[in-house]
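Structures incoming, each one as structure tokens.
Throughout, read-outs are computed from the coordinates displayed, never taken from laboratory work. Because the structure is predicted, anything quoted here is derived from the model rather than measured. Cβ atoms are built from the backbone, for glycine too; each structure is taken alone.
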Structure P
Amino acid sequence: MARGSNTGNRALVQGAARALDQFKYEVARELGLQGVEDGYWGDIPSRQCGAVGGHMVRKMIEMAEQQMAGRR
């Protein structure tokens, strides 16, 4: 990694990190991933980890669209 480009993955809204972490595990359960409940993701292939992130983004976009449409 280039020097000075380590911005890290951090929540932009204070206090959202815990909610995002819980959301990640909820999505992992929905996808049927086993063995991540203890917080260790080392045995999960990167393709499946990416699927968790992708599904998280899709669900967050759906929630934002519903909120913008006034349905929430």
Structure Q
Amino acid sequence: MSIGVSAFLIIAGAILRFAVTWSPDHVDLQVIGVILMIAGAVGLIASTVVLAMRRRNQRSAEVYEERHYIQPPP
């Protein structure tokens, strides 16, 4: 799950939890909103940890530059 999908789940869950007042029969949209926000938060933490681990494993490339100057012919 990427960071964008996690953010979408958090936003969709917050909308269902706090903004929707309509309630269908046998379905509690506020509970579904809380579940989506929790899933988004877990996904955000997991994707951040994976991203940090990837960056830690990459070795930094050192650039070594050496210039040789040659005298021009007379």
Worksheet item: The value 16.4 for mean count of other Cβ atoms within 10 Å over residues 32-39 was derived from one model only; which of P, Q is it?
Response: Q
Worksheet item: Can you say which of P, Q returns 3, 15, 14, 12, 9, 8, 6, 5, 5, 4, 4, 3, 3, 3, 2, 2, 1, 1, 0, 0 when P(r) over Cα pairs in 5 Å bins from 0, in percent is computed?
Response: Q
Worksheet item: Which structure, out of P, Q, was distance in nm of label points 7 Å out along Cα→Cβ at positions 24 and 48 calculated from, if the result is 1.6?
Response: P
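Please compute FRET efficiency 1/(1 + (r/R0)^6) of positions 40 and 56 (r between Cβ atoms, R0 = 30 Å, to 0.05) for structures P, Q and give me the label with the greatest value.
Numbers: P: 0.95; Q: 0.75.
Evaluating FRET efficiency 1/(1 + (r/R0)^6) of positions 40 and 56 (r between Cβ atoms, R0 = 30 Å, to 0.05) on every structure, the highest lands on P.
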